[in-house]
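See the structures that follow.
Values quoted throughout were computed directly from the atomic coordinates according to the rules given, and no laboratory measurement underlies them. Because the structure is predicted, anything quoted here is derived from the model rather than measured. Cβ atoms are built from the backbone, for glycine too; each structure is taken alone.
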Structure 1
Amino acid sequence: MKELWFLNKNLKEAREKLREAERFKSEFMNIALNEFKNPIILTRSYLELLMDDKNLSSKNKEWITICLRNTNSTMSLIDDLLNVSSAETD
């Protein structure tokens, strides 16, 4: 009986350590992903400003459009990862 109590206690402690590790992982993911978003937002904003230039050649507009599409897909991926990370903690 004493062994069962001891095993149960160890299991509870291990479960609590696992929950704590999950919280740390989620917090790290949220911080890291938000840090990735900042330069992407700045880049996207600058690209949008460039697109407003009336003197921009069609080739340059094409390149900027490609860059914008890639920054948008990267932002979407980061947002998806943030959603998954927050869903794991719920």
Structure 2
Amino acid sequence: MKVLYISNSKVPSVEANSLQVMKMCDSFSDHVHDVMLLAKKGSLSKDVFKYYNLKNVFDIRLIPSNILFINMIFMAYHLIKFNPTFAPS
């Protein structure tokens, strides 16, 4: 199974919602082979896996923070449609 987690949160960030998003993706990675996070780029320039103390590594696609959430859904559609490695199996 493959999981595409779409979040309106900024990553990395000091806000609690970004921690929740990262921990959910980390937990999904325990049970699912392919996890991809689509989120907004935060202002912190840190290694997100060390910053959030995650045990799993998964694909993260960060987009500019000024993008509207509805546009993120459109981008996710194109990401799935044109990325054969992430298309549903």
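Each of 1, 2 could give helix-only ellipticity at 222 nm (-39500 (n - 2.57) for each DSSP H run of 4 or more, over all residues; to 500), but the derived value -11500 comes from 2. For which of the structures 1, 2 does the calculation of FRET efficiency 1/(1 + (r/R0)^6) of positions 2 and 50 (r between Cβ atoms, R0 = 35 Å, to 0.05) return 0.00? Structure 1 accounts for this read-out. Could you tell me which structure in 1, 2 was used to calculate relative contact order in percent (Cα under 8 Å, 6 or more apart) as 33? Structure of origin is 2. If we compute Cα Rg over 2.2 N^0.38 Å for structures 1, 2, which one ends up with the highest value? Max of Cα Rg over 2.2 N^0.38 Å: 1.
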